[in-house]
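Nothing in this text is a laboratory measurement; each read-out follows from the coordinates by a stated rule. As the structure is a computational prediction, the values presented were derived from the model and not from experiment. Cβ atoms are built from the backbone, for glycine too; each structure is taken alone.
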Structure P
Amino acid sequence: MTDIRTGDDGLEVRVTGGVVRGVHEGATLAWRGMPYAAAPTGARRFRAPAPVSPWAGIREASEFGAMAPQARGVRLVRPGAALAPADEDCLSVNVVGPEREVGAPPLPVMVFVHGGGYSVGSSRDFSGHGEGFVRSGRVVYVSFNYRLGALGYLDFTRYGSDRRPFESNLGLRDQVAALRWVRANIAAFGGDPSRVTIFGESAGGNAITTLMTVPSARGLFAGAIAQSPPPDAVYPRELAARWAAEYLALLLEIVRAAAPDRVAASEPPDRLLADAATDDLVAAAVALQVRTPEVYPGAFCFAPVVDGEVVPERPFVAFREGRAHRVPLIIGTNDREGSIFRGRVDILPRTPSRIADLFARAPGHARQPMRDAYPDLPARRSAADFGGDYGFWFPSTRVADAGSRWAPVWSYRFDFAPRLLKLVGLDATHGVEMFALFDRTDVPMARVITSLGGYEEYAAAGERMRLLWLHFAEHSDPGPAWPRYDERTRSTLVIDAADRIESDPRRARRRAWDAFSPALAG
């Protein structure tokens, strides 16, 4: 194990690249903004992550690194915290651990992958701090940034040249690089590299189910937790190529609007991508993201691609055929995932035209059972549930079914909703568990949603969930009270004011989806 030298001004640890100095934060020790790969800038834009560039002396590790470039919006950061800058030089990792005696046994490690639709978010979001887990004294907590939007999740490989080659699945490659950094360095922070649990929510949940099928990630984690994942949001190269072409047209339009005399309409794609300003890359990404749900109902333009290399096949196929990494998995969704997706970038198939498109593609015999399952379609509530089930719940049940044939799986559904969320029709919607799970009910948004009651029950549900996650990280199972999932019983933990176990919840709805969407059913 690498020596850890403590002093009044922090901690010095040798990691890949050099020595870093962390800080004391109450009863925890934190090292933030440490590079896990070289800066993906200049000639390294749209390239796979490269090894860390060494530094001389001691590097301060007291502040978060820059966020990946993204459209600015509401960030769920610690109250009073300033926003971190956004920069293409964003590949940094953070480690937080409890203060412990020298020589104490190494602790399990929990690595969190932030969500945000692969287009926004960062390790600086409130979940990236991880104090709720670390204060238990039972784990070392890791979070990191990875490339987002067009810089991380569009496939421009066909536009590369000998002089400017481009690679695919860059955000996913970043995640693998971060996990390799953890494997190589976490012992220096008191963590056990053989007991790493990866977990994430939303796009972070998709990262978890995808990483479980990525050959280069094999052996880098011992357990996985996928919260509200859209596991089927991994697309073939042909569709990814269409999005890349559409993006290039949007980018050229934006660049030429600013400098028509300097950029030709026939600008070579490799030069356009390599030379464009970061802000223009982000603006084109937002434009593509806004139009995608209408043109491609049910699809997410920023997502992993089946490239035959990093992602050799659809993740569901890997789960079904036993080629996914056979590690224990917790997977689940919230009661009404789709109710919050409204406004400018509504990515789910919940408008009448998008729903009609899916019905037109479904087998004729399956359409009436689906209408029976959602009798008020396309009314707002039924449409929200239809879209949320399409994107999150149903494909998660398919992963649980297939994965349970080869490795231990536990399934959950988070049902608790504070009174205000029920009154406004959101209920237990996408992401609602995160404030409670991370013990961040002091975040302004959490205060708002509990302002009409339910605070104590909400916090308690999050604490029970957190204890299950900690037990899983320690023992590779969440404890004896939660039965394993299999295709016979489909036992599911329902987390509510009082938790309960249900067998095959929403059976009729699941069977309707089995027939309606055979592509998702596999």
Structure Q
Amino acid sequence: MIEYRNEPFTDFSVEENRKAFEAALAKVRSELGKEYDIIIGGEFIKTDRKLKSINPSNVDEVIGVVNEANEELAEKAMQTALKAFESWKKYSPEARARVLFKAAAILRRKKHEFSAWMVLEAGKSWPEADADTAEAIDFMEFYGREMLRLSERQPLTPLPGEDNNLYYIPLGVGAIIPPWNFPLAIMVGMTTSAIVAGNTVVVKPASPTNVIAYKFMEILMEAGLPAGVVNYVPGPGREVGEYLVKHPKTRFISFTGSKEVGLRINELAAKPQPGQKWLKRVVAEMGGKDAIVVDADCDLDLAADAIVKSAFGFSGQKCSACSRVIAHEAIYDELLSRVVEKTKKLKVGEASDPTIDLGPVIDDKAYNKILEYIEIGKGEGRLMTGGGKAEGNGYFIQPTIFADVAPTARISQEEIFGPVVAFTKAKSFDEALEFANNTEFGLTGAVISRNRAHLEKAREEFHVGNLYFNRKCTGALVGVHPFGGFNMSGTDSKAGGRDYLLLFTQAKLVSEAF
């Protein structure tokens, strides 16, 4: 077993790589409009309920037509997963890890193809899609190795006359409810971490990116995963998702999405159902309102670059995205000027265009919500750039900056999940930290400063799960930056970290006296 290393990103300045990606886009375009079935226990199921997946860059283009499940099929999936669990849990950790390594190898060979699917279905730019696919590969390579590590004999204090062993055993059947913004990476990470630990799952993908989830099901089948270990059940969250969350045989729920839905899941899971004999475990990542704090003593070019990349990468549709800039009054005006200048140069357009900086937002719901927040922002701050729709037959929004925003304003407190950033002025570094901590979230943050005392103060007092110094607040790497936040940002589950698989296992101690 070679040592784990992060999957390298593709250098699109190399002509060979550009041509390869263009070929992948052409291949994917030739497959648009196909119908995709529900998959339960290896059975492909059609229903009368169909959902079109739309290209957010071109709303007239149908990516695929997905069959949607109802409660009856959700029950069928649960029973299938329960039956599959009885055999899958007996597979050795090595055998389960091999499935992940095989799937990672297949995905690596189809890397550009999967990235192309994300360009068209999720509206990701070439580099953003490539990074998403690389992260999916990383999750499988990392979690496979983690399961092997956990399967080794665990260190215990020796006691003469006894043989003591601690084993990590699986939980049971889990409901996997992934988001649309990292439709491959997070979905793959959530799914494969659960199954490599010996669990079986029912996956209810995010509706805007159902096709990408189906394509990954094909990889799992090609990798030899037994039927029924992962069941693909697209459908409405309020119907299929809630049914799975409330089911008495559901042992755990792994969710990534909004605070509101996460709280709803936590509430439903906490109420025991007839026939339930365990406390359901909820693993939740629920978003953020992330701030970059810029100190008086800083590299302004570095700060401006970090803000623009963190705020507008993937049109701000990352839970780690910078949506607040809290700058010391000594450099506030100069920093604001530089960020506005950089932002005005950003190109908005179809995600398939390799020259764009921002593609569309995901769908009409997000589009309308973000535009509403922009109108709110016009009453809460000074509009510096952007402020409305961008041209094109898709869900395009101009990258938008508001200045002089109060730390208690709505656009400083509520998660917008779009290309909107609010600038707030602080009189001191202490006040900047106070403003940074004044939201209900606690996911990511960054500090740009040359002052060692201030960095160390932030290290202790900036209350977020992922804190970055003198760099952007997005772009966590598997194994390098275990990811998860505090407060209403979720359960601080630290995806891509050494303790993540423990969330999908239970420790059993066996002691034998001699």
- Query: Which structure, out of P, Q, was FRET efficiency 1/(1 + (r/R0)^6) of positions 136 and 248 (r between Cβ atoms, R0 = 35 Å, to 0.05) calculated from, if the result is 0.15?
  - Reply: P
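With helix-only ellipticity at 222 nm (-39500 (n - 2.57) for each DSSP H run of 4 or more, over all residues; to 500) coming out at -9500, pick the structure among P, Q it was computed from.
Value -9500 for helix-only ellipticity at 222 nm (-39500 (n - 2.57) for each DSSP H run of 4 or more, over all residues; to 500) corresponds to P out of P, Q.
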- To which of P, Q does the computed value 5.4 (distance in nm of label points 7 Å out along Cα→Cβ at positions 272 and 464) belong? P
- Note on the structure: The value 14, 47, 26, 7, 4, 2 for P(r) over Cα pairs in 10 Å bins from 0, in percent, for residues 160-263 alone, derived from one of P, Q, belongs to structure Q
- Once relative contact order in percent (Cα under 8 Å, 6 or more apart) is calculated for every structure in P, Q, which label goes with the largest value? Q
- Task: Work out FRET efficiency 1/(1 + (r/R0)^6) of positions 224 and 480 (r between Cβ atoms, R0 = 30 Å, to 0.05) for each of structures P, Q, then name the structure with the largest result.
- Result: P
- Query: Which structure, out of P, Q, was mean count of other Cβ atoms within 10 Å over residues 152-159 calculated from, if the result is 9.0?
  - Reply: Q
